[in-house]
Every structure is written in structure tokens, then in C-alpha cells.
Structure P
Amino acid sequence: MFKQPHALRYSAQDQLVWKVLFDRQTALLHRRAVPAFAQGLAALGLRREAIPDIDALSAEVFARSGWQLVPGERQVGLTAFFALLAERKFPVVTRLRSMSEFDFSPQPDLFHDLFGHLPLLLDSAFASFLHALGQAARPLSSSDPAAWRQLWALYFFTAEFGLVLHQEQPKLYGAGLLSSAGEIHHCIGEQTPRLAFDLATVLRTPVRDTRFQEQYFVLPSWEELSASVGELSGLMVGEWQVAA
């Protein structure tokens, strides 16, 4: 069982980074994020004053959603990540970005995972989507890289950089957007393509996680999330049958 003196070992500089990031993102996300984000943020009691205790936060998430947090010092591999999702467990990187990465952190960090991902774990439809992605990965073979790329692309362009229509307006819900001021400004720029979500297009789009995205995909509704997993699973099964 993970025991955290993380709140004790984070430095004063880390606490400042958390506070400034929290203040800036909450201001930027006003009326831009999907309502479920603000609701989850309030329900979890995440606040600007201090980096939260991960043990206590995990207990709160579990009580409200049945999900558990799995902290670690670095990002887990692809197969381990989806295996955790299948067990309703979410990995959390304990490293916090530096001041130099304020606008854009090329790798997930504590702020990205806690602020960006956790609030939406309390939304039953979104949590079910993540769980379904994990289950879809279970039959995949390590010798089928194309299927893994497709699964990762669906996760990446939804849970990390997705938008969804709410009252006919596109709202942010991907954690890579919610946790990055630079990505938000890039996403809402007049010249940045925001395309209607189409699974075939999403699966063909290269995943680039070290720079701002070249385009974003807008879901028509939350219901499309679960439908996309079923459609992807059907495509992968069809490919296996053809190969056989």
C-alpha cells in the first residue's frame, strides 16, 4: 500500500508552481471547460493552497467513483496503462513540472494528472469510457502494434485533447488541454482546426505528444465516447478475422 509523505517532501517552490498553475488554469477554463470538470474539481476539494495528499485523494475518488489512484515517479508503459484502466485504476505521476514548463509540459506530471484527469473520473459516463478502453486492450497481442496505435489514438484525441459540444458550444475536457495554458490558447486560436469527431479520421491521425496539436476533435455528445470504443473494438475484431 502506497504511503505518501509526498505532501511533506514537495518543496516550497513546488507548492508555488501548484498554486500559480491552479489559479491560472481555473481562470482560463471559466466557461471553456465541460461542466463536469468544475463539478468534479469542487467535489474532490482540490484547492490552490497546497498540493493534495494522494492517499487521501485516492480514498475520496474511490468513495465517489470506485476508481483508485496508482502513484509512480514516471509515466507507465502503454500495456500497463490500459491494464490499469481495465481494473478501474488510474496512474498518477508524482513529479511536478518546473517553472520552465508552465505553459506546456511535454510529459504528464502531477498537475496534469490530478487537476486535468481526476475531476472527470467522477463523471460516470467518462469513467465508463476509460474502463471500456482498458477492457478493449485486454485481448490485444503485443505483436499487433497497429491495434495498439489505434487504441492509443482514440484515448489521446479524447481523454487528453478532446472537446465536446455542450449547449451547441465546444467545451474542453481533455486533460492535456485542461492542464496547459499554452495548449488552451493554441486550441481556441482562429487558425487551429477543430474538427467534428470521426473515428476513422481520429485513428488515422498521428499522435504527437511533444508539441501543440495540429487539430482537435469535437464530440457531438458524451454518448459518442462509449460508442467509439464499441466501434473500434468491432474494427479490430474484423481485422483479426481477415488476418485469420
Structure Q
Amino acid sequence: MTSLKKYIPKRVLLKISGEALLGKGMYGVDPEIANAIAQDIANVVNSGIEVCLVIGGGNIFRGMTAASKGMDRVQGDYAGMLATVINAIVMNNVLKQYDVESHVMTAIAMPQVAETYIRDKAMHLMDKGHVVIFAAGTGNPYFTTDTAAALRAIEMECDLMLKGTQVDGVYDSDPKKNPDAKRYDVLTYTEALIKGLNVMDATALSLARDNRLPTVVFDVHEKGNFSRVLNNDGVFTKVVVSETDV
């Protein structure tokens, strides 16, 4: 079991990988997974914690993968951004089924689909307890959704960023391939960068470190895990600026 400092954050950003929405499928969004995640988010919102979201698009399209196969990187990244919009719209719809006031804001203007991201408006909505789902990354190619998540978390003045994945933390090697892989309870951003650990890309790590934004990596598929982590319980990895921040 891992412990955070004994406080409950007021405002958090939850970053969900697109792959985490796949479930047992090969493509798209598994409705059962989306509903389970939405219910966990609703429970956290109902507890009084303000939540915003960034969702990846890897379950639909990955720009870097396409670029490695010959597609123009810029066009591939834009396609990946559009994939995140699809996921955001789906999650927005599911959250409303749990009576959560939620909104999609995109970094690329598409007014027929969602609101365009304006920081002051997003802050106002969060102040009212609404969930804001940030889509289309940063609006620029060459930046991952991890970097977009770190950026939005800082802009929204979040106390904590959480990365919901398919594993229960950060390991020194791939736990799916190495049964002896070691999970870190606490990790500094500098350690993650030096060791090249698969937490987030270097830009996202540096951005979070430079703005003293702690990050928690946890298994988003385990029911109720979002609430447990925020209550200093469960299994996860906390990434901090220095070990004195734990």
C-alpha cells in the first residue's frame, strides 16, 4: 500500500489513455469500461472534488505510429487529436447518464462539436463543480496527450494529476513481459527522466516537475480506484519533484 500526504486535493486532472477504453476489443470504446470509469468519476465529483479530464486517442489512431509507417507526422498528429475528440464526446455522453455536469472543450475550434478551449471559461465551469473534458491535445503537432494533460492541469491550478492506465503504477520494466518487474511506490521526476521510465514523455515530465505538479499513476480499470487513490489508499506510484514532497 502506498500513502500520499494526508490531505484530500480540491481539484485534480485525470488523464486516461485511449487504450484504457478498449476493454477486450481491438478498436474503439468498450461501453462497459466507459461506464465503469464514468461511475468512478461521478463518485469523486459527488464527494466534492473538482475534476477535469484529458483522454488519449490511441484506441482509435496514433499519430506517431502512423508516422513510423510513412505518414506525414504533422497530419498524423492532427488525426490523433481528432481521435481524442471522439473519445471526449463519448465520455461526456456517458458522464451525463450519471447526472454529472460535463463539457467538452477542444484546442482546435470545431464549434458544431464542442466548445473551444478558453481558460477563464474552463476555470469558471470547474469552480461550479462541473467536469471539463479537454480534447484535441494542445492543438499543435509534436505534443502528446500526456503533455496536454500536464499543461491543462497547470492551467487549471490542479493540486494533482492522475494518470489512469492499465497497470497499477510505474515499473522498472514491463510487468506484462517481466514477472519480476519492480513497482515504484514513490519516484521523482528526475529519476524518471534519467532512467527513461515509461511514465510520460520527457516534455510532460519536465513541465510537471518545473511546476511542482505531483502525478499519481494507477490502474483505472479497478472499480473505485479513483476514489481510493484520492483518499490516500490503494496501490499506485506517486511521482514527485523530490522525495521531501511525499
Structure R
Amino acid sequence: MLIVRSLLFNVAFYANLVLWLVLLFPGLLVPPRVFMQGVKLWGRSSLWLLRVIVGTKIEIRGREKIPPGGALVAAKHQSFHETFTLVTILDDPTYILKRELMWIPLFGWYLWKAGCVPVDRKAGSLALVQMTARAKEEARHGRQIIIFPEGTRRPPGAPPAYKYGVAHLYQNLGFPCIPVALNTGLYWPRRQFIRRPGTVVIEVLDPIPPGLPREDFFKEVQERIEEASDRLLAEGQRELGLVPSSPSEASLSKAG
């Protein structure tokens, strides 16, 4: 049944995505904040499909910790799940993302309309300057700038691989940073079509106020996100019956 439900969900998910790509097209003519309301509806419809077809619910913890106005949101990245879920829980979010995504027909137009901040990875230090300028402009308009500090999806329990882009943004934006921990990769594994029933947890952690030295912030944001994500990983493993039976297995799980 897990395979059947996963297959049904994937078909429904991508059919729903295509439907919203069509429905959102007129949104290119409205203000960005209005357009983002349509994107939020797509995100909520995807979560509804996941709950109804697979039985995967979601619990958002710490929502009350999100400060009003502009902020930098540094989130753990394990799955495609959080890329649309975070949009539904933030007031006016946008993303730091690789520039190539903006070139995709139709989809790239929507990313442009949403005010996403592209990064040209081939531009070296100039890319950081351009990214920071755009992100600062969006944050000044009260938007939450979402960045995945590791740059790509990492499997649950994998050793952290944070990049300094998040510290550069924090140092130059002058806004609080909201760390986000999660265990989505257990229920929506990367590069797999399997979707597991249970309760995904996304936890908003205490904001880090602006003004910390760069290295202190870089260490702090990693420690907070990793400690909380490890706790949520263990919680999810218990729910799914994946708890290692011996310390040696636990070490292997953490390494891999």
C-alpha cells in the first residue's frame, strides 16, 4: 500500500502543480504580494494531497517565534517538502536560489514575479555582492528571505555541510535570522518516489538577533539547527519504527 499511495500521490502532486501553473498565469499582472497568496494556496493544496492520499500530516512548532517584518530564514534542507511548506507559514517569503531556475519557461517567470533572489554561482565574489543587494531590498520591504545554508538537500543524519553564504547575508542584511529545523527527509526522501505516512515536524527556533560577529553567528546557526534537527530525526525515527537497535547502528545512521 505504501508504494501504491506514493505513486498516486506523485501523480496527483504533479497534476496539481501543472494546474496551478496555469491558474497562476494571470497573477503575473497583479502585485507580487497578491501573487504570493496564490502560491500559498498551491502549497496548502499540496499538503492536503499529502495528508489525504499518503496520511502524512504536518506539525509546525514555534510559529509564534517568527518576528514581524523582514528577516533571514535559515532552514535545514532534506526534501522538496519544505520548499513549498515554508511559503505557507511565513507572511511574505522569498527564496535565495540558483540563477538557472529563473530561465525555466513559465516556472522561471513565477520565480521572478515572487521576487526570488538569484545567485550566479559562476560569478564568484560578485555573486555575493549581487545576492546581498537584492536580498536587502526585499527584506526592507518586510519580506522573509529563505536560504538553505547547505545549498542542497542532505539526507537525514548526514554530516552538516554549511556554506558561508548564510553568514555573509546575516552580516550585511542587519535583520534577525530565524533558524528552522525539520525531519522532512524521513517522510519525503530525496531522489525517491516513496512518501511515508506520519507527522512531519518543522520547528521554528529562537531568532538570532542581528549584530553577532560573522564567525560566532556561523557557529551558532549551525549548532541550533543541527541540534534541533537531530532531535526531530530521532522523534521521526521512533514514529516510523526506524530506531537503531544498537549504538553501532546509530553511528552508521548518523554517518550516512
Quiz item: Of structures P, Q, R, which gives 3.7 when distance in nm of label points 7 Å out along Cα→Cβ at positions 203 and 227 is computed from the coordinates?
Solution: Q
Self-check item: Which of P, Q, R leads on distance in nm of label points 7 Å out along Cα→Cβ at positions 131 and 163, largest value
Solution: P
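No lab work stands behind these numbers, since they all come straight from the coordinates. Values in this document were obtained by computation on a predicted structure and should not be read as measured data. Cβ atoms are built from the backbone, for glycine too; each structure is taken alone.
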